[in-house]
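Any read-out appearing in this document is the output of simple, stated calculations on the displayed coordinates, not a laboratory observation. A quick note: this is a predicted structure, and the numbers were derived from the prediction, not measured. Cβ atoms are built from the backbone, for glycine too; each structure is taken alone.
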Structure P
Amino acid sequence: MARYATIDVGSHSILMHIAGRDEPGHWKVIADRAKITRLGEGFRPNGSLKPDAVDRTVGALNAFMQSARKHRVDLVAAVGTMCLRTAKNTDVFLQRVKRECGLTIEVISGEEEARLTYIAARSGVGLSEGRSVVFDVGGGSTEFVFGNGEQVGHMVSIDIGAMTLTERYLTSDPVKKRELERLLAVVEAGLADLGAEGEVDALVGMGGTVTNVGAVMHGMAVYEPDRIQGSVLPLAEVERQMELYRSKPIKERKTIVGLQPQRAHVILAGVGILHAIMKKFRVDSTVISDWGIRHGLMVDQFCRGLSQSRQDRVTRHKQ
């Protein structure tokens, strides 16, 4: 069985997906891992990645590569997103990862990130015909893809993320109402630049914020990806959780069943972004996709054949 791995290096977490394909062409999931490293912690656009954040991320990537070797992976494709697009010391980070982990990371544009997100959504939950919007709330940015059936249309990446908004606006613990109101106003203003209005036939959310909200909704003491995939998240539940997180200090948020303790300090900002998106598109619910960029990259990179643009950017393992 040929085995492949894809890695998504984000501002808040890194994720790896390993899958194999046998001779008849059947695909099987071998492993799926996530690690919160907060690479974008303390980061400002055009600033530098912090040493501690870099150390955490390199350490986690090294562990991922060890896991890839353990699973006898043939090829690894890795992409980096928002904070790596703009950090002053991105090249230094990439060189260190290459040297210490043996991994090549491709820093992709916001448009490419959005395209891979849309591929993941279509492959994961299946989008009906009609106007659809897929979004991914990240630590440093939020991506949107507007499509109709298989046709990918307008793609936008905006610099509004759960980590950056938390650091700028949610400074009290527990958060004061006026702080949350200010954050929501900032998000609403940022969404005005999307270039799309009105109702949609399907709204699909992915990424750690949305899946954690789904896990809390279901009361999952142990995360169940198959149960999350395709779950319907009502607006009323988003509003309930937003007030739940606002009213609790971070220490108490960490005890909420379904919420990753490492995400407790940024979850309120993420839910605020989620709430604003649902209000903008006038929907009462959104569909959750457990799939993300790493899955879209797997489909695009390996299921469809090795992308010509990335042939020289994958990491090959000798067996």
Structure Q
Amino acid sequence: MPTPSSTTPVSAGIHTTSQNSNLELTLEAFLRALAGKNRSAATIAAYRADVAQFIAWLPENNLIATTQDKVGRADITEYLAALAARPVSGVSRARKLAALREYFRFLVDHELIAKSPADGIETPRKERNKRTWLLPDEYRAMLASAGSNSRDFAILQVFLQTGVRVSELCDLRLTEVDMVGRTLTVRSGKGMAARIIELEKKATAAIKNWLAVRPPVLDDHLFLSRAGQPISQRGVRKLVTKHRQLAGITKKASCHSFRHTFGTLKAQQGISPFRLKDWLGHANLNTTQIYVHMGRQNAAKEMEATSL
């Protein structure tokens, strides 16, 4: 592939002269190209941050890498190693490498470099997400903390007794709560059909108490903010964090921790994976099996405790 001369214009609107053929200018051209492809503002901002961070790192570690054609594969691998030493997670490093790959692919496509220095670099391994779940004493302490607030108490009980996702909880409508039949109709945001979850007595009572004081607004969402608007996922996360802290729980329990708690403790109590799959709204039984394995962590102790 020919190297562009000092007078050769490229379609991205960059002229590669010795004065302006630098990484900052090519980054701006790359971002304009992304905008031209109707990439979202959030995506463009993420690419800007990731590529700019690499560009800022270069002068401190390779004095000659001042233009795009001077950047080598070793620069990228050393950059990733430096991030790992900070430490930056494998997930974040993989995202940054993906941004650099697309940036250098843009430069190749516009004949600003002959070959991408990111080619052939192995993607950093992503850490397996650690599933945090609550012990009975912990979730009882959180429920006790929320006991004087009927809305917060109902939200925590619905999480605990149904295992719904935070997005699903925020989307619940009044018409989807059957207080007579004691069921909850949950509509997943993941393109799956609605599922029906049975409500046990504690969740039913908590919802009933909340409905008794729920503001009489036109909006039909089950849970509302203090302003009478549908409660947001951020608002739910904040109240979960508040009651976790008030309960004195130091581990990083989140809304999803209630889902893991539901799945794990139900599995420990012998609920079949097929029933759990229906309740949790999993598309694949293999996902549900994770909770079955987690529920078996105490199997040896249980066997010993029930020795014949």
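For the read-out distance in nm of label points 7 Å out along Cα→Cβ at positions 164 and 188, a value of 2.1 was computed from one structure; give its label from P, Q.
P
The value -12000 for helix-only ellipticity at 222 nm (-39500 (n - 2.57) for each DSSP H run of 4 or more, over all residues; to 500) was derived from one model only; which of P, Q is it?
P
Of the structures labelled P, Q, one was used to calculate relative contact order in percent (Cα under 8 Å, 6 or more apart), giving 15. Name it.
Going label by label, the one that fits is Q.
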- Message: Between P, Q, which one scores greatest on FRET efficiency 1/(1 + (r/R0)^6) of positions 36 and 156 (r between Cβ atoms, R0 = 30 Å, to 0.05)?
- Response: P
- Query: A value of 35, 20, 11 was derived for semi-axes √(5λ) of the Cα gyration tensor in Å, for residues 116-203 alone; which structure in P, Q was it taken from?
  - Reply: Q
- Query: For which of the structures P, Q does the calculation of volume of the Cα convex hull per residue in Å³ return 126?
  - Reply: P
